[in-house]
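Before anything else, here is the set of structures, which you'll find just below.
Each reported figure results from applying straightforward, stated rules to the coordinates on display, with no laboratory input. This structure is a prediction, so every number in the text was calculated from the model and none was measured. Cβ atoms are built from the backbone, for glycine too; each structure is taken alone.
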Structure P
Amino acid sequence: MPAQATRRMTEIAILGEFNPDFPPHPATDGAIRHSCEQLRREIRSKWLSTEDIRLDSLEQYAGIWVAPGSPYKSLEKKLGAIRHARENRIPCFGTCGGCQHIIIEYARNVLGYEDAEHAEYDPYASNLFISSLTCSLVGREMVLRFVPGSKVSNIYGAVEARERYYCNFGVNLDVVPLLKQGPMNVVGSDDEGEIRVLELPDHPFFIATLFVPQTSSRPDRPHPLVTAFLKAAIETQDGRRVTTVANSSTREGESHHA
C-alpha cells in the first residue's frame, strides 16, 4: 500500500486557556494554517485548557505548543505536560508565557530547584526564576541576536531577527548563571543581553521564545519557527507510523513462524 494511503493525521495540542480577544491566540491558529500550506500537510490542532490536561491523553499528539496567556488555570498540569514532552522527546514549542513555564519546569525538574517560582503566581517567592519586567514588553518589537550554529539560528537562516512581544514577565537576572549550568542553551538575546530564546540541543524540537512569532506569520510568509515546529511534529508522527508498521510485521512473522 502506498505510504500516502497509510499516513495518519498529525495532531498537535495547544495548551492554554483560549481567548479570542487576546491577539496571540487567534494568531496561533492562523500561523499553523500558514505553515501547513507551506508544508503541504494537513495538521489538526486542538486547544486544551490546562485544567483538562491528562498525561495519558497527550500520547495522541505529535507536538505540544505551550501557548501564551498565563496565569493558567492549572500550573501543575501545565508543568507536567512540559516535562512529558521534554522527557519523551515530543516536539515542544513555548512562546511568551509558554517560554516562562518551560523555564520553571526546567529549573524544578532538571536543575533541581524545586521551589523555582513565577512571580505571576507568587510575587514574594524566595526563588523567583521568572520575575516582573521593569518595563512591559507588550506590543514592542525588538531586535534579537542568535548564537551562530544553534537550532534557532539555522531555522531562521540568520543570526538576527526582529520580533514582537506581549509579556510583562521575563527571566530573573539573578538566576541567569543557574540557567546556564544545565543542558538547555541560551541561544537568543536582545540588545541589552537579556535572555529571549532557549533550546535543548539534543531534542527533536524543544524551543522557548519570550516573543510571539505567531503574530508576525502571514499566509505568504509563514514564520520559520512555527514551520520548523510543525515539521518536527510531522516527523514524529511519521516515525510512530513506521515503528507501528514494523512492530506489526514482526508480530505477524513470529505468528507465521510458530
Structure Q
Amino acid sequence: MPFLEIDGAPLHYRWDGAADRPVLVLSNSLGTDLSMWDAQIPELSRHFRLLRYDTRGHGQSSLPTGPCTLARMGEDAVSLLDALDLDRVDFCGLSMGGAIGQWLGIHHPDRLRKLVLANTAAKFGQPENWTARIEQVRKAGIQSLLPGLLDRWVTADYQAAEPETVARIREMLLATPAEGYCACCEALRDIDQHALLHIIGVPTLVIAGANDMATPPALGEFLAGAIPGACFVSLPTAHLSNIEASSAFTAAVLSFLLC
C-alpha cells in the first residue's frame, strides 16, 4: 500500500481502476477507513480511476502533532492531489469526508469537477456533545461507543439482515486509533460552514439517509438548498448510506457524475 508524507506524517492511499480514466476521490467518515468504500469499487472503477485515502489518524494514516482542524484535513487532500500531480478531480465524501468536500468546494473549487456530499452537514451538532464523546473515548476506549454508534450508522433491519457486514463495520471502528478518532472529533466539534455554502460553485449532489440520526435528512436538505444548483437524493438508510444501500448509492453517484 502506498504512502505519502504530508504535514510530517504518512498518509495512506490506494488506487483502483484504469490509469486513463478520470479520477474520483473517495473520502471516509469518522471512525472508518478507506475500506468503507469497498462495495462501490467494482462499479465505480468501470468509469473512474478511484483514489481512496485514510483520513489522518484513521486506518493506516498517522496523526501528526498539533491540532487537527477541518482546514488541515482539507489541505491534506489538496497536498495528496499535488503530490500525485492531479489537477482537477471529482470528489465524494461521506460524513467527515463530506465536511472535507464542503471545505474544498469553498476554498479550492479549482481542484474540483463535481462534488458529492453524503450524510453530512455544515455543522455537526453541539460542541458539548463532542467534548463528552472525546472524554468518554479517552477514559473508556473507543469500544465504549458500542453498540450505540452502530445503531446510528445502520438500521436495526440492516443489522439483522447483514450480520457479517455489520461485524466488519464494527471491526473497522475498533481498529481506529483512539487519539486519531478524538483529534478528528475535535475538528468536527469546531465546524460551522453555514455562512460559506453559497460560495460552492461546482456541480454538487447531496445524499441523505431518511433514517440517519447522526446527520438527519433535514441537514442534507439544507445543504442542497444553500449550495447553488445542488441536487438532492434521499435513501432509506441510516448514516452509512453507501454501505446500507450500496447499489442505490452507487447508482445515484454515477447518474450525477456521468451526466
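Things worth noting here:
- Top of P, Q by FRET efficiency 1/(1 + (r/R0)^6) of positions 206 and 222 (r between Cβ atoms, R0 = 25 Å, to 0.05), largest first: Q
- Ranked by mean count of other Cβ atoms within 10 Å over residues 46-53, structures P, Q are topped by Q, which has the highest value.
- Which of P, Q leads on mean count of other Cβ atoms within 10 Å over residues 14-21, largest value: P
- Among P, Q, structure where mean count of other Cβ atoms within 10 Å over residues 110-117 as derived comes to 15.8: P
- Structures P, Q were compared on Rg/Rh (Cα atoms, Kirkwood Rh), and the highest value belongs to P.
- Parent structure of the calculated result 17.1, given that mean count of other Cβ atoms within 10 Å over residues 38-45 is the read-out and P, Q the choices: Q
- Parent structure of the calculated result 26.6, given that mean count of other Cβ atoms within 10 Å over residues 62-69 is the read-out and P, Q the choices: P
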